[in-house]
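Below are structures written as structure tokens.
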Structure I
Amino acid sequence: MLAQGKKRPAQQLEMTPLPAVPAMPDAFPQVVGTQVFGPAYKFTKEPAVLEAAQGISAMGSRILKINAVSGGQLTPFIAMPFTHYVLWYRSNGDWAGGLTPELRRREYDAMYLFTKDLLTRYDTAGKTFFLGHWEGDWYLLPDKDVKKDASPERVAAMIEWFAVRQKAVDDARAEVPYAKCRVYTYAEVNRVRDAMKDGRRRMVNAVLPKLNVDFISYSAYDCQLLPAEEVRATLDYVNAQVPPKAGLPAKRVFIGECGLSWQACEADGARHEQRNRELLGKLLSWRPAMVLFWQYYNNEVVAGRQVGFWLVDDRNQKTPLHATLTGLFAAQEEAAREMRQRARRLPSFEEIAAFSENWLAARGAR
């Protein structure tokens, strides 16, 4: 049983790799994390995404999810003490009309060179990178009409796009003699319930079974408010669509996006904290590799009003949920320190996931 300490250690522990879980050598020590995309405000002279990443790091987070344009653009983020980077890379629909030879060449070259650069430059740092994209079902349904099926032509084009991307990453991984750094691919689904309950042709049932992708991200807004048992059934359904892959865990689905906005919680900080804390705990109960809250700074403004997908608001005020996640990260660090002193090892993924779920539940019982 992991101890639940109250004081943050003066120095963070290095928690990767985790040799105690050989089936998942790059297990995610924290499981819970956040991200920043298109922030609508900032407070310093730094670029907005970099400023937000600094804030995420200051919380004690080891996971960062951002949009990556190039390897060079990542340089200031690599210097931060993150261990896992989830990246949108070349997330666009240029392929939707079919991959011409030129589009295929450009996609392959970009993915291959980016992967090779990451493995070559950052191997000694022991970082883990996930290269993926934004919500794939909206690429299949560009008008976002969920009453329609995705067209067979777009489905076929997406499958080919993923095949090119995966081969590029596989080829780079085969060529570079890396030891500590890891680069994985992921595909993101977001309209799972349409397929699961209504039989619609979606990415989860029409594309995933044809892929050799490493991981699956689920932007889980269409299931996050369901009862816990239905959430777990939905995640089981997603995971069942993915062909097995040697060297990777049986559960390869993580939560790429989830969360309720400030407005959805009636602009009440306590309610926002409670509902999102409970939502995170519910998703954790399935044991996904990561659960990522959307997001640190808000990105949506409607009629001049901040919708409030945030941990820090547009007046630079930290929300109660910010305090909860900061407390969770500190408790994880202290639990890891205690285990290393007592058992001479670091917590496994399963232990940290269970610890995090229990800690969040206990927070609500206070």
Structure II
Amino acid sequence: MKKIYFLALGLFAAGAVSAQNDTLIWENFNGESWTEGSTETELITEVGNTIVYELSPGATGDDKWYNIDLDGLTPNNPNQGNEWFRALAFADQDSVDGFDAVFAATSWFTPFAQANNWLVTPSFYCSSDAVLSWYSASFQTPLFLDGYKVKVSTLTNDPSDFTTTIFTAKEFVTRTAGDSCSFGVYTFAPSGAGFVHGQDGTYTEPNTDNDCTRLRGRLHPHSVNLSQFAGQRIYIAFVHDTDDDNLISVDNILVKGTFVDDASINEVNNVSFSAYPNPATDFITLGFQLNAASDVNIRVIDNLGRMVSAKDLTNQSGNNSVTVDVANLAAGVYTISLETAAGKSTKKFVKK
């Protein structure tokens, strides 16, 4: 049975939410205790969600949450879980503000290594007005700041299907000078756009040693509009992939939108295509037919969910044959997807 790790308890005062939208996803990780589910790897949360600690990837339409440890590493602190675990909100002010337990994950391992922990929501049909909101906090910032990503799958709950990143929180990598209170001397990854907790001077508080290089992170609100996935059944994953820092937490995961009953859904017909040869050595050829002119997007995804090849075609119609170069890919199993205005389909193939 998976342990429930507590660093604190408290009361949560729920903020007002719009009565105009339905609640599609909700979990606040609260409650004095969680009950056991039907198996040793299931827990039932206070709000009635089932969280499973083993994943049989590839499910579609799954109504359970999944909490998966993909790194298999041993936390430096034995009181912390190998995957996401329940914990006290890190900042004193968060307890004052009424936050109860959060879901936390560690990147501090013995020996040092990169975390790979996944918290996956149930699937839901995404309406055009759907919005994801949540809170997150790092245990400390800027020194040894943990980061994470929020990803979406429009296929299954297999980690390899989460090919779209909708939010990136950066992690500490190095510093150009000695320990400093200035964020300017620190380097954060990944490069490019992303959120750095505390960089704008908000949602932090002094730690117990009053050390400004290790400010305690307070729970920071975030939200992402999900309209780009309207009309599709999607999964959302919170992926903690930090390399050797400390702790991150998430809380109050909520999706609001217009609920659509499965029985009323008219699924878009997926476009069919062939992919050969399989296994492939140098090239794989896709054959498909389009009844109306459409742009075509082809993606090759590896088993870690990374896009390793892409090809975009414009204004295609009729019978089509497209060759994709896979010669430089490492041997292994890959997913190739083809998306048109008529829908999206995927196939697995083996690269020899």
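Each reported figure results from applying straightforward, stated rules to the coordinates on display, with no laboratory input. What you are looking at is a predicted structure, and each value in this text was computed from that prediction instead of being measured. Cβ atoms are built from the backbone, for glycine too; each structure is taken alone.
A few notes on this one:
- Structures I, II were shown, and Kirkwood radius over Cα pairs in Å at 21.9 was computed from II.
- Given 3.2 for distance in nm of label points 7 Å out along Cα→Cβ at positions 172 and 276, calculated: source structure among I, II: I
- Distance in nm of label points 7 Å out along Cα→Cβ at positions 308 and 332 - structure with the largest value, from I, II: I
- If volume of the Cα convex hull per residue in Å³, for residues 116-259 alone is computed and equals 120, the structure in I, II: I
- Entry that produces -500 once helix-only ellipticity at 222 nm (-39500 (n - 2.57) for each DSSP H run of 4 or more, over all residues; to 500) is calculated, selected from I, II: II
- When relative contact order in percent (Cα under 8 Å, 6 or more apart) is calculated for each of I, II, the greatest value falls to I.
- Ranking I, II by distance in nm of label points 7 Å out along Cα→Cβ at positions 52 and 292, the structure that comes out highest: II
- Structure (I, II) behind the derived value 0.50 of FRET efficiency 1/(1 + (r/R0)^6) of positions 36 and 236 (r between Cβ atoms, R0 = 25 Å, to 0.05): II
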